[in-house]
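Student: Okay, got some structures for you below.
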Structure 1
Amino acid sequence: MGQKILFYLTLLFTMTTYSQVKFEKGYYINNKGERGNCLIKNIDWKNTSTEFKYKLAENSEKKKATITAVKEFGILNDSKYIRSKVKIDRSPTDTNTSSYNRNPEFKEEDQY
């Protein structure tokens, strides 16, 4: 009996699950302020992105929108991304090319 429990526990903890990234209902707002409903590929952005993929309908082809063409996009009841200008420290991280300046070297960029 103990060996069966151990066997099933081992199976339970060694099983891996796979998930697919899917297109979910969302929207985008272009630079003219026009809102479009679409299906957005939800990759659950950890880092900022400069583009996203979307479809206008379930069976239509994938399209790509960039940060220069879209000022906001979102996945309904989940997340919302708004373009804004931010200052990001782009100081060299390589110690061989670092400057002697202690202050951060900010550069202004568009980010979601």
Structure 2
Amino acid sequence: MRESIKSAIGETVQDLINSGLKTSFTKKELDSLGVEIPEVHLTNFQIKEIREKMNLSQSVFAKLLNVSPSSIRQWEQGKRKPSGSTKVLLDLLKRSPGILDYRLNIVDCLPTKQ
């Protein structure tokens, strides 16, 4: 494949990924096209902002993310950073704060009338 065509395809695929569209490329194919999956960077202030936008305490937020309340505290204080899939999940929550509302089961927690 000519380099100019390869470059154009790579740019198009990168744009697809950056826009959030689903793709079904292998890591090897992405590498050959020069496409990189962007790293997620969140500050401690952004993590706290995500939690506060959701109106959740640190302990409830921790339960929602399946991490310890201590982890949430340390992330928000800048002592530690989230890693792996938790970092990606936090990035999703930053973009769409209601994405995990189904996990809260707020309706199920309300007392029923007898």
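Every read-out reported here was derived from the displayed coordinates using simple, explicitly stated rules and does not represent laboratory data. Here the structure is a predicted model, which means the values were calculated and not measured. Cβ atoms are built from the backbone, for glycine too; each structure is taken alone.
Student: I have -17000 for helix-only ellipticity at 222 nm (-39500 (n - 2.57) for each DSSP H run of 4 or more, over all residues; to 500), calculated from one of the structures 1, 2. Which structure is it? Spell out each step's value before the answer.
Tutor: Working: 1: -3500; 2: -17000.
The read-out comes from structure 2.
Student: As an exercise: mean count of other Cβ atoms within 10 Å over residues 29-36, calculated from one structure in 1, 2, equals 14.8. Which structure is it? Display every interim value, and only then the final one.
Tutor: On the way: 1: 10.6; 2: 14.8.
This value belongs to structure 2.
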